[in-house]
1. With log10 I(q)/I(0) by the Debye sum over Cα atoms at q = 0.11, 0.15, 0.16 Å⁻¹, for residues 43-274 alone coming out at -0.70, -1.02, -1.10, pick the structure among P, Q it was computed from.
2. Using the calculated result -15500 for helix-only ellipticity at 222 nm (-39500 (n - 2.57) for each DSSP H run of 4 or more, over all residues; to 500), pick out the matching structure from P, Q.
3. Out of P, Q, choose the structure whose coordinates give mean count of other Cβ atoms within 10 Å over residues 195-202 equal to 20.5 when calculated.
4. Hey, distance in nm of label points 7 Å out along Cα→Cβ at positions 67 and 539 derived from one of P, Q reads 3.1; which structure?
5. FRET efficiency 1/(1 + (r/R0)^6) of positions 83 and 171 (r between Cβ atoms, R0 = 30 Å, to 0.05) computed as 0.65: which structure among P, Q?
6. Supply the structure label, taken from P, Q, corresponding to mean count of other Cβ atoms within 10 Å over residues 347-354 with the calculated value 19.9.
7. Given 14 as the derived value for relative contact order in percent (Cα under 8 Å, 6 or more apart), which of the supplied structures P, Q does it correspond to?
Structure P
Amino acid sequence: MKDLVAHQLVKYLEERGVEHIFGLCGHTNIAVLSALEKSSIQFINVRHEQIAAHAADGYARAKHKTGVVLSHLSPGLTNAATGVANAALDCIPLVVIAGDVPSHYFGKHPHQEVNLHLDGGQFEIYRPFVKRAWRVECPELFPEIIERAFQLAESGQPGPVLVDVPMDVFSKEIDVTLFERVKHHTRTLHKPSIDQETAAEIVQRLAAAKNPILYVGGGIVLANAAEELRAFVDHLDIPVAYSLMGKGALPDDHPLTLGMSGFWGTQYINDSCRKADYIFALGTRFKEADSSSWYPQYTFNIPPTKLIHIDIEPAEIGRNYPVEIGVVADLKQALSVLIRVAKELYPQGIHKKELRQEIAAYREEFKKRNVEMEQSDAFPMMPERILAELREVLPRDAIITTDVGWNKNGVGQQFPIYTPGSILIPGGYATMGFGAPAAIGAKIACPDKVVLALIGDGGFGQNPAMLATAFHENVAVVWVIMNNNAFGTIAGLEKAHYGTTYGTVFMKDGKSTSPDYAAIARAYGVEGIKIESAAQFKPVLEQAIQANKPVVIDVAMINNPVPTTGHWNILDIYSPGKQVSHVSTD
């Protein structure tokens, strides 16, 4: 029996459990769209491919399943590239299925072909950031390729892959037994764990250490290992610092959670990391912002601090700091073994009452420093008050997406996250424009949860067309725009070092040129509210959450920088020897 490749692809995706595909039409992929019309899979139509990639990314993070993107060729694929690269840098599994020019026209420059250095070469554009880029050379290879694509995206260190399909291949007939054959392949690979002896050595070294610290990254959330992490921490009473991507792996109100390290970390957290005699790192890359550009006097001082590092990806171990013990393992399995060994070696556990009291006192002191700003009636609003009132209103398990700037850095430092995996941040690529569409994907993945996008006006302005998708699909996301009328973080950086905000603020002749985002929302059919006073914000937010429909809240914000105690090497490049950081532009 034979069937069209496009029909068999859709059947394959259905059997694999795919429920949603994010994408945009083009003449190269309409064979797939026609096959989707009667499918159980819902096609989430967008107005720009970057929106599709970010939404699929948010979906994958929230649902813990591979996101699927359907793209048109060349300009569609390059439009999506930023979102796919963002997913790659944050280790999020995506399968991007893209149409291409007809295979029999490679090199003849058919409509929209990329052929400057390679005939039919559009798939090469993705090669630097995807785990693998396939071009399907003949229909008979397609079943094996799509199966391998999902397996590779989901295994090891997860990430996106590209399957590039000439449009004529989608429309060719294939023997269905070739698709039947791949059904026999396992959909779940067994992952490496840690042996008993190595686990015992790690536990004993941590137990004997004077000032041990667990340092966790986003790998904990990717491995679904938050429960195991908490059990290990509770048994050995080891304090936990985290990277930006590790936020929420242990609830921020857990008595042993220190907080985020690095450039936007506090003095107490950075000092705790720097003075540790042992650091046990789990699923982290020790990226620049998390490590204060690797300057030993600010966050991590390795050596003399000794490092034990577990990660699923060997290349991450020893990338930025030398390790004493390095283990390649799945974090969920490794922590299960470590918990068992810890209970065998120390059945009564280890208890550090004074340490817990010290952390509690630090939190209280940090909270007091922000009270004045959290309660300020100033308008434009203080960002600290925006965050404080958001936390008061949102349920503990609400999903938050951020973008870049105050909404990312301030959230990392000051906004408590209580449920693992409930904060979605563009970490590695720090992509402006991620937060707004990612929230759509997260809400589609988790329709019963409150989903809120906390973004700047610069970030929201990147992809406002995502509101068309939210309206069409009735995706009940609340977007809170922290509107400082600028690319605020960069404005503060330029002002501090060069005394100007040229090219960073939305002003001309002393007047704002920023659009009315509430009015834009209404033009798309979405409710839009422009906040006029600090007192108005909280009740409007409460009503927006209860409305169970898409709502945009545009709130003017004072552009004060996030306070920092860490360091970033660019400050030395701009103002060597002067200890200059960011300043307020208000």
Structure Q
Amino acid sequence: MRPRHILFASALAAATFSCTTKTTEDETTATAVQADDSLQQKLDMYTNVRLTSDLSKLTEKEKQMIPLLIEAADIMNGLFWYEAYGKSDSLLAALDSDPAKRFVNINYGPWDRLNNNEPFIAGVGPKPEGANFYPEDMTKEEFEQANLPDKASQYTFLRRDESGKLITVPYHVQFKEEVTRAADLLRQAANLAEEPGLKKYLNLRAEALLTDNYQPSDLAWMDMKNNTIDVVIGPIETYEDKLFGYKAAHEAYVLVKDQEWSERLAKYAAFLPELQRGLPVAGKYKTETPGTDSDLNAYDVVYYAGDSNAGSKTIAINLPNDEEVQLKKGTRRLQLKNAMRAKFDKIMEPIAEELIVEDQQENVTFDAFFANTMFHEVAHGLGIKNTVNGKGTVREALKEHASALEEGKADILGLYMITQLHEKGELEGDLEDYYTTFLAGIFRSVRFGAASAHGQANMVRFNFFKENGAFERDEATGKYRVNYEKMREAMNKLSEKILTLQGEGDYAGVGELLEKQGQVSPQLQADLDRLAQANIPVDIVFEQGVDVLGL
């Protein structure tokens, strides 16, 4: 437990909710009410969504699997709490305010994930860049000098021994009790699985939780084709580690495949090699061949846990992240249709009414939102995974900047894919719908703040598009109009810039781009403030679980 936690309860009591010798009982009550009011405003940034799905087409055994998978997923909540903050008990026990407790649970800690990780509880300092993956007093220089072969592993914590020297602790050792329970639940679900690929995957994933060797289960997950039930579980994304971008955080999704929608999407993965060859960048940055086994499917998500449930909620997934698996098998893209629909209805449409000029509002459609989100995930498979100059993988070379730039790449190349497929006659709809919805989507995502890789990526793109005339702002109405021709030109220019930075492993160049272009201007902030004034939520929180599903 870090020193911050030891001091937390007394600091909180002194600074927020309890009285001092000079504070009257009335003043104490007023302070508590003000704190609750402020936190209630933060809670109002989220709107509730019930996570349900039509389970009538599932077999009895599939219905029996879901509670087991939800129970295993719920264990990931505790693991992510530890990674993001430490022990949650001391924090929650120090709070006597229901709004504070609810907001802490949404954020898995006392830092507001939609406000650049600013602390919202008095007595809490800034969030450590390395979260709880590293000792809080460890410097980057100390880490670099440490002779620990597995220090950059995605699946180790850095800790200090009794003499103060850095050591590594594997995840499966730190979490032995928890992963043993989760693995047992996955094996129980595997015993119920009727589809052989799903049975194999669940057993291998159980073993992975116990060993931190995830590649065999990732390969099995890619080979699994005919399953209706799915679960993504384990340490996966590295967004939480803002010190180096090395450490993966635990999360889970329990999923039910929408077979009808999935059939409609299946054809697009086959175009990846052709689209790779056509990327608007020099040839040396597109020599890799994306895997063609990639799956593109639509799902209803029935349970989120851990990293995926913290702050802004994921509405599409592109996995595995293992570069070797990607080059061998491709990736699987999962579109979370029910969560996506909720965000469109409750957030995207109201944003368009507020910030898009009236005659272009009809161009903001759910089909375009679905496609933009889908092709963002597909576009993760395009471009370059290994640097061209011997600096290793792009992720290794760009360190903590890798996630934000990769998200920016996926966004812009997703729009490139839409443009190319539309011209080939492979994608229905009006191209203006996709471009206008894309701009409205930037407004939605930049509200996640610079602490989010997605938010920072969108901010870079907004500023780049602005400089290149991809849209204009009507000063009289404060609304934005897309210039479709210039947006296409800006799309190609930004695609080239990002792919070149990735290919060169240009750490300093990416840092400069994020620093210069990843900022919210006063004008944009004023426009985003209008969305808050109009009570348009920033994101969603879930009512979820076995009871909600009627199981």
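Each reported figure results from applying straightforward, stated rules to the coordinates on display, with no laboratory input. All of these numbers come straight from a predicted model, not from anything done at the bench. Cβ atoms are built from the backbone, for glycine too; each structure is taken alone.
1. Value -0.70, -1.02, -1.10 for log10 I(q)/I(0) by the Debye sum over Cα atoms at q = 0.11, 0.15, 0.16 Å⁻¹, for residues 43-274 alone corresponds to P out of P, Q.
2. Working: P: -11500; Q: -15500.
Only structure Q yields this read-out.
3. The read-out was computed on structure Q.
4. The read-out comes from structure Q.
5. Values: P: 0.65; Q: 1.00.
Traced to structure P.
6. Numbers: P: 10.0; Q: 19.9.
For mean count of other Cβ atoms within 10 Å over residues 347-354, the value 19.9 is produced by structure Q.
7. P
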